[in-house]
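These are the structures, in structure tokens.
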Structure P
Amino acid sequence: MRKGSEDMLHGIDISHYQRGLDLARIRADFVIVKASEGKDYKDPSCEDFARQTLALNRKLGLYHFAHPGTNTAQEEAAWFLEVFRPFIGKAIPALDWEAGDIADTAWAREWLDTVYRQSGVRPWIYMSESVVNQEDWSAVARDYRLWMAQYHDTAPAYNYDMRNAGTPTAVRHWHSITCWQWSDNGRLDGWEGPLDMDVFYGERELWEQLEKNEPAPVRKSDEEIADEVIAGKWGNGAEREQRLKEAGYDPARIQQIVNEKTRRKSVDELAEEVIEGRWGSGETRVRRLSEAGYDAAAVQARVDELLSQRSKVYHTVRAGETLSGIARRYGTTVAQLVSWNHITDPDHIVAGERLRVH
């Protein structure tokens with residue numbers, strides 16, 4: 001890892017917690033700004049800080065705080081892209097990986113791939129040293145750069161003085177880190193509060209290469225790859241696993257899809273899944289069952305039979321569901337669901353809640 005100050009850039013990462021910061025009054029080669037979080041939150045200071053950074057001819061990064069396990073990677077990538085789009089070609093995107101199911105490396109890979117495909121800019125991924133070295137990031141490290149957080153000294157660090165910063169711990173999977181957040185207690189002339197301190201291992205020209213957008217290669221979906229595995233195009237056993245990893249796919253996830261595609265379910269299993277809402281409703285349900293090779297009429301007949309045998313049917317609420325949608329699925333009304341379940345606010349139901357629906 002290079003040490004000379006001539007091939008490093010020094011900068012900070014900020015969010016609305018630093019609102020009021022006048023970037024013209026502080027020294028920074030680059031500024032990485034929080035852009036978004038989850039699937040619907042935009043940092044209120046993002047636009048202001050981003051515009052300030054560009055107006056000062058400093059390099060810009062924009063990061064997204066992820067919530068794996070709560071939302072899908074596609075949902076969160078789509079939201080980040082809404083915020084990032086005006087800055088494509090002017091900023092480096094990054095995924096902030098520190099909350100929720102941080103072991104779900106496939107989620108992270110899907111988010112990174114989606115942002116890359118849609119923007120043409122390869123994102124970085126940010127995480128602590130402990131997370132870097134406790135998970136298998138091989139599929140991510142192959143294509144995406146690492147921005148790592150690790151603090152060796154908690155004392156205030158003034159004006160990028162790194163004499164007590166130490167050096168980053170060696171990391172698995174990546175040959176080196178691209179950016180190091182070495183302190184969360186930095187101080188800069190022109191701002192009274194603490195700041196996250198970062199160092200970029202490269203010159204301005206390298207940053208400018210990384211922020212350029214170019215058409216991303218077409219990447220096949222996990223479903224398409226699973227079909228190819230079934231067709232024998234990826235080999236078997238350890239060979240298949242290695243080839244999938246090298247191509248940037250999660251072998252466990254691909255195998256899961258393969259298993260789902262190749263296992264024939266009984267009519268009873270399908271009927272239970274239909275009752276749980278896994279196959280949609282109406283014509284959509286019929287089409288999906290037929291495309292999967294099942295007799296939709298036979299499944300529906302079993303559904304009707306099971307429902308007639310039960311005095312009460314219950315449904316467990318999933319994230320994103322509404323009471324009106326559940327009512328339509330089970331052929332009832334919102335008013336009836338409210339009555340059965342003693343619901344006080346029909347517009348607010350909680351994922352995991354068990355509701356009577358029949």
Structure Q
Amino acid sequence: MDILIKSFNRPYYLDRCLQSVFQYVTGYQKIILLEDGTPEIFLNKILEKYPSIQIEYSRAYSIKSEAAIQGLASSNKDIPAPLWVKAAQLASDFFVLLEDDMWFTQAVDLNSIFKEMQKNQVWMTKLFWLGNPRLIQHKQKTPLEQIDLLEPKLTSKKPFWYYINYYRFQRLHWWKKRMGWYNENDKLAYYTIYGVAGMVFEKKYFLQLWDANQRRVNENQQLLHAIQTWKDSNYLGKFAKTKYEVIQTGFISAATNNDKEHFKNQLNIPIWNLFLNQLWLREAFDVMDNFPKDFSKKYIQKLILDNGNPFPDWIYWHEEFVDMFKKIGCFSEKKPTLS
């Protein structure tokens with residue numbers, strides 16, 4: 001089974017991710033980095049440390065990496081969907097998909113998971129759900145040795161219903177919220193059959209979810225494709241999760257400011273990532289601080305203070321970022337990943 005890792009300009013998190021793979025994961029064949037903009041100077045250090053990994057580059061890599069090394073947001077806002085689709089086409093029949101800010105927290109044998117998925121026609125197994133039971137809603141759970149099969153608990157399994165309620169008529173969505181008729185729990189339930197990353201995907205299923213021509217993030221499109229693909233199979237495809245979450249993610253930064261423009265406390269993400277990247281390059285950033293949890297707030301604040309306090313409001317931005325996830329039920333199974 002191959003491991004595909006989406007990467008964009010956060011080598012300090014990528015380093016932690018890769019260390020965790022080599023420490024905890026068995027039963028994989030290749031690690032392939034799907035690179036969309038990490039400057040070469042940082043990638044070279046990653047390759048020195050992990051020479052066995054492979055790197056595939058997006059079409060916009062040069063433009064995005066040139067902006068990143070200057071602490072600027074790239075003029076190219078396209079997501080690298082062509083890279084993701086091509087990588088999936090060339091990957092093993094089942095593969096792990098990660099993002100650079102994810103890491104394993106305990107031992108995982110991917111070969112054992114693969115065998116159970118293949119035997120039981122499982123299309124996707126969640127390794128990660130942010131401690132949020134609303135992202136793994138099910139009517140029934142069937143425990144196997146490595147994974148639990150889930151019978152998704154959805155308001156409707158009909159693609160047209162999802163299209164009308166969540167995809168096409170956004171104004172209807174707004175109106176239902178205003179009238180108090182909108183239930184966020186119903187929408188989140190659909191993530192039982194889809195996830196952005198932190199999953200083991202069957203290749204054929206993943207390729208049904210993504211259009212190589214998609215240029216912007218729109219998870220409703222992937223969710224609609226998931227429902228349609230499931231219906232087309234006469235609902236034969238199955239979904240699962242591991243017994244416990246085996247992956248965590250981080251909140252000290254973000255790849256971009258997308259979906260955070262409304263924050264009361266703003267943070268210049270390109271400059272912030274450049275600051276952290278340069279500390280990491282100088283080996284002044286301990287990427288395993290507080291592991292297996294995310295970097296501690298005290299540690300990040302000390303890095304800021306020790307370097308002239310250029311980001312005095314980082315802590316307020318960070319708290320807003322974490323709160324955005326808490327509001328939809330994340331971390332309710334366990335404490336947040338930051339201490």
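Which structure, out of P, Q, was P(r) over Cα pairs in 5 Å bins from 0, in percent, for residues 75-202 alone derived from, given a value of 2, 8, 15, 18, 18, 16, 12, 7, 3, 1? Traced to structure Q.
Output the label of whichever structure in P, Q has the greatest value of distance in nm of label points 7 Å out along Cα→Cβ at positions 147 and 275.
P
Using the calculated result 58, 49, 38 for Cα extents along the principal axes in Å, pick out the matching structure from P, Q. Attributed to the structure labelled Q.
Going by relative contact order in percent (Cα under 8 Å, 6 or more apart), which of structures P, Q comes out largest? Ranking P, Q on relative contact order in percent (Cα under 8 Å, 6 or more apart), first place is Q.
For the set P, Q, ranking by distance in nm of label points 7 Å out along Cα→Cβ at positions 99 and 331 places P highest.
Computing mean count of other Cβ atoms within 10 Å over residues 43-50 across structures P, Q gives 19.1 for structure P.
Readers should treat all values here as calculations from the given coordinates under stated rules, not as data from a laboratory. Fair warning: this is a prediction, and the values are worked out from it, not measured in the lab. Cβ atoms are built from the backbone, for glycine too; each structure is taken alone.
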